[in-house]
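Every read-out reported here was derived from the displayed coordinates using simple, explicitly stated rules and does not represent laboratory data. Predicted model only: the values in this text are computed from it and were never measured. Cβ atoms are built from the backbone, for glycine too; each structure is taken alone.
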Structure P
Amino acid sequence: MLGPSENRRRPITRILVFRLAVFILFGILLLQLARLQIVRGEDYAERASNNSVLIIDLPAERGIITDRNGVPLVSNVPAYDAVAIPARIPDADRREIIFTLEGILDVPAERLNRLIDEGEEVAGFSPVVLKENLTRDQALTLRSMEPDLRGVTLEVAATRRYLSGELLAPIVGYIGPISAEQYGTEEYAQYGLSDRLGQTGIELEYEDYLRGDNGRRLIEQDAIGRQLRVLREEVPVPGNRVVLSLDYNLQTAASLALSTAMDQYSAPMGSAVVLDTRTGEVLALVSLPSYDANIFSAGITQRQYDDLDNLEVNPGRPLVNHAISDAFPPGSVFKVVTAAAALEFGSATPETRINSPGQMVVRNEFGAEDADQIFRDTFTGTADFSDGLAVSSNVYFYCLVAAQQPGSQFMEPGCPPELQGTGPGNLARMAAEFGLGQTTGIDLPNETPGLAPPGDADDPADPSDDVGNTNPGDGPLTNLSQWFGEISGYTPPEAWLLGNTLQFAIGQNVITTSPIQMATVVAAIANGGQLLEPRLLHEVMGPEGETVIPAHGADVSSNLPVAGENLAEIRQGMLDAVNAEYGTARAAAIPGVQIAGKTGSPQVDEIDPATGRQRTHAWFIGFGPFEDAEIAVAVYVQGGTGSEAAVPVAQAIFSTYFSQTAVGSVSP
């Protein structure tokens, strides 16, 4: 048994041993620190100065685009790009690196050198794409040689596959590399030199929703480019899913029917638009000829692009969306606007009867002998208002506008003496109320406003000032003569004469409209007077399925200044055009649903060698059902007549839509 003194010595011994161990360990640490700082200090300082941080952008997965029923229209597929960071390419090795890349990428050394130079001038540490969409062999070779190609790397990116090919290219558009004009501007400040972004169509219009938020990875690397460790990583956030209002099946049917009509009448181009008359949503929008958007995502060559844009190779201009970016004389489909103006601003009533002998002759308006002008009509006989629409009598509509107007004394036969025409200024006013001469606001880029004369801004019931003062206080145009002189380009400028008024009344010579504009016109007539802003966006859903932009009701641009009973009279004339035995649009009828419509066949300044007569283009506008309309349709074919070429296209569209709604596959 230990005594008291031995018990006291034992703890003291343990403390001494512990202190000694701590002293030894501390001494070892001091020696190691001295070795690092004194013995190998220069070595580590050099290594630290040579190490650097590599910032790798982690592109966000681009959002998907679908139709209203969830049918995917695009997908994301991996693509391999050769990317350079100009500031990291050693000057001493640059020439050798470029010639090595020339052999791997099959890109001329001069072009590679220029790309690197341009990238270095803009932002030396930003990645520059040397070549997109490498083949598998190119990608494997570049990956294996990366250690010898300092400043050059293989980057895995995502590119688009457009699943519908040519069917939806004018609408969906395509993505492509950021252009030199875009890079560095305030609008594109968040994009790098190697970024892809929407360049046309929906891809451009909803770029901010589709692109997502890129992440990035910070990697420490040594002097020869070996990656040592990941310092930090920010995870990218995927883009949103954009749901369009389009119905894929209806789009397919409309495209097939339009293509058939174009082939039959040797038409270089055509378009078809289907709107929901209640919401303004676009259910189908076809522009032909089209192009395959995949050639852009795969990397289009300059020659391919030039061929697409060459009128001799492609007279139908496939890169132009003819539904929104082109405007054409509307011909007799414009008569629905003339009808509205006549009922509102003129003295016409549903009972107004006018006789047509088959033509209207303007006698010697120019003050010279043998200067008669003949304006022909396809109808002969007497018609009231709805019949005048149904048979599309030109003489009837000449009188609705020109009766008792300046120059009407030259008309033969004359119009009913009790009839007061609207005059061209009030007709232009009504055209503006229908949105003509203006863009509709559809959510696609490059919409054209078309062409329409300036409207009368004074008392619409007073036609006496129509020609003398049609645009007061609204810019330099003060009358139709000055406007016509400016747009016609004639030297000296030609005055606005009676012949111009007659042409305007039937949608020729002085007015052009796009198919999307005429679709909104007929939708407004069908729904009781609401001029709707057409839209392709149905809703936007987030990456987790959350609602970003909800589906919503109609965006009403304005309400037409047309009385309900007058719109009803116009609808009745359109109903008769399809359902009466004398109507011009009888072929638009389908079993079980009442369709209403109007044809147009504007003449153009071309001679058909087969007939020796002026060529015509084909239009149809219509809606259905007649009661409680659901859809409005506009069809344009650059060849044939409205009854022959455009109406069968519309009939196919109506048939497809109403057969689908019978089983509930087109949801409002």
Structure Q
Amino acid sequence: MDLRKTTIFLFHLLVILVPLFFYAKTDELFEFNKMMLTYVFTVGIVGVWVARMIIEKHVIWKKTPFDIPLAIFLISQILSMMFSMNMRTSWFGYYSRFNGGLLSILTYISLYYAFINTFKKEEVFAFFRTVLYGGLMVCLYAIPEHFGHSPSCLFITNKFDVQCWVQDVQSRVFATFGQPNWLAAYLIMLIPLAFGFLIDEWKSWSKRIIYGALIIMFFATLLFTASRSGLLALAIGVVFGGIFLFVCTFFSKSAQKLIHSIWKPLTLISIACVVLFFIFGRPFVPYLEKVWQIIAPATKNIASQSAAPIQPSGTQLESGGTESGVIRSIVWKGAMHVWKRYPIFGSGVETFAYSYYADRPMEHNLVSEWDFLYNKAHNEFLNYLATTGAFGFLSYLLLIGWVYVCAFRYMYASSSPRSTLFTVLILSGFTALHVSNFFGFSTVFVSILFYLTPAWIVLLFSDDEGDRKKKYEKLSFFQWIGFGVVLLCAGYLWRSVWRLWQADIAYSLGKQYTAAQAATPAFQSLQKAVDLSPNEALFHDELSSLAATLAVSASTQKQASLSAQLMQLALAESNTTLSLNAVHLNFYKTRARVLITLSQLNPKYLDEAKLVLEKAHELAPTDPKLVFNLGVITESQGNMAEAKQLYETAIQMKPDYSSAKDRLKGL
């Protein structure tokens, strides 16, 4: 077996399956599953790469221009994790997404080195085509959603409609990515790449039609996402690519040759995109709606045809409510305050959900999503600054900047128009991604593309070495031992990923049973999740809440012994939760709810609940809901003067807090 070709095959499979993969039975359907599958592929790819070294009896490792920037960046992330508010979160990433944690970064860097030590120049172009084929499959999934037919619903409910989604997927498609902006970020990296093949294959009419249609499909899907950040990012990326190519013509003969071959394809695609924007661009330019009303008065906005009110699909930053720019400016302000508290190494990789609330601006209480939990700064750069400090932020900028520097150097010395063409267009998509990330954050598959981009640029300007036909001798005893170690390590890692995945499925099922008030299966599922992943605080947190509810229920049914056992379990699980993660605001809120629930059995727990809320208030001093709940407890204890003061404080923090006003009037 040719292990090099096996590695190449796994990479091709990776870029086809990861964008498409989601699973309806996990707590988070999309990003979590993509991350798990990426772990599975990375273990396989690295395992085969190491096995190849064992067979060939030498280390397969090329020095690259990105070794030092990657090493500096990795060191910054390791140091940030060492000084993190919560090391587990910094290692795995914030639960449900996992992307961005140190483990995911190690995964992406491993893919970079495996790729650059496996592929040859011509094989990179074949890989690009596979990336585009993956994009084609995603678009074929997304486009029907715009017209009211989601393949996901067909798989989940056996109905080819969009009713399985709470989100308005017709107005803003997201296919297998879960959020329109995430799909848009993926597409803006693919469109320039497809344009490169259109230019490269322009002489062939069949290829001209294929790649032209592919670009049109990608752009139409981008419009169907109604992602303003995605469209803006693509526009800036295209402009950057044009300027970069123009500058290169002053010193690069290969760039000069490209100028003459680019105009016809560019004109054709520009006309097609303008027509598509005129037809489908109404979410971006409201004036187009008026134009279409004049052209076709009967035309109605698809969104208005929804049969029932639609709930937003995530935060208002992503789907409406208070204008997203207003909310972003508030969150960004808080992120800067976090950085000032942790200037060198940040609060810890992926700990924004914990650190932000100590610096959450008071004006956040006046927006539509004032009580939402933010686990990202909704700006990739500020997120790195806040969570990994100046060291992590500058090393991230160095890594990005070094991509442009190396590309410029290679193009300066190159005489290959094809390599120059694809490098310019790769940089165009790379630039677009960072513009998109300025208004959001990276997801699993665009992170894979981000880390593979440097490898592509290096290989595009490399000289292919001929295949060294080796006559492999019979494997020695020590080589077999080496194979055994590789298999054992891979098996252990695959088993670990499987357990993480199964734990999340059990956790999700337990939550569903809890919502359906099916106590026994809920308890069994949550206990299974805890058994599979005993160090995951979130599972203990959910189990403690359920146990408290069951303790009260058992008491009302005169089952005193069972009630006492469940009460002790609820307290023990809550204690375990906070011992595993003492900086997550939500866990203190759950602890308070558990104690308030148990206070029906023993009033002393109400005093403890009050202490917990006071601790939570220290973590989030600008959260009016915590002050309000302290007021409710204080009022129930008969201390009306203190309760009045707490309600008034909550109203000062949030002047439109109707619940606090109603309570204040009732005193």
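The maximum of distance in nm of label points 7 Å out along Cα→Cβ at positions 402 and 530 over structures P, Q, that is, the highest value, falls on Q. Of structures P, Q, the largest value of FRET efficiency 1/(1 + (r/R0)^6) of positions 450 and 602 (r between Cβ atoms, R0 = 35 Å, to 0.05) belongs to P. When mean count of other Cβ atoms within 10 Å over residues 354-361 is calculated for each of structures P, Q, structure Q comes out greatest. One of P, Q was used to compute Kirkwood radius over Cα pairs in Å, and the result was 27.4. Which label is that? Corresponding structure: Q. Tell me which structure, out of P, Q, gives 0.25 once FRET efficiency 1/(1 + (r/R0)^6) of positions 98 and 554 (r between Cβ atoms, R0 = 30 Å, to 0.05) is calculated. Derived from Q, not from the others. Computing helix-only ellipticity at 222 nm (-39500 (n - 2.57) for each DSSP H run of 4 or more, over all residues; to 500) across structures P, Q gives -10000 for structure P.
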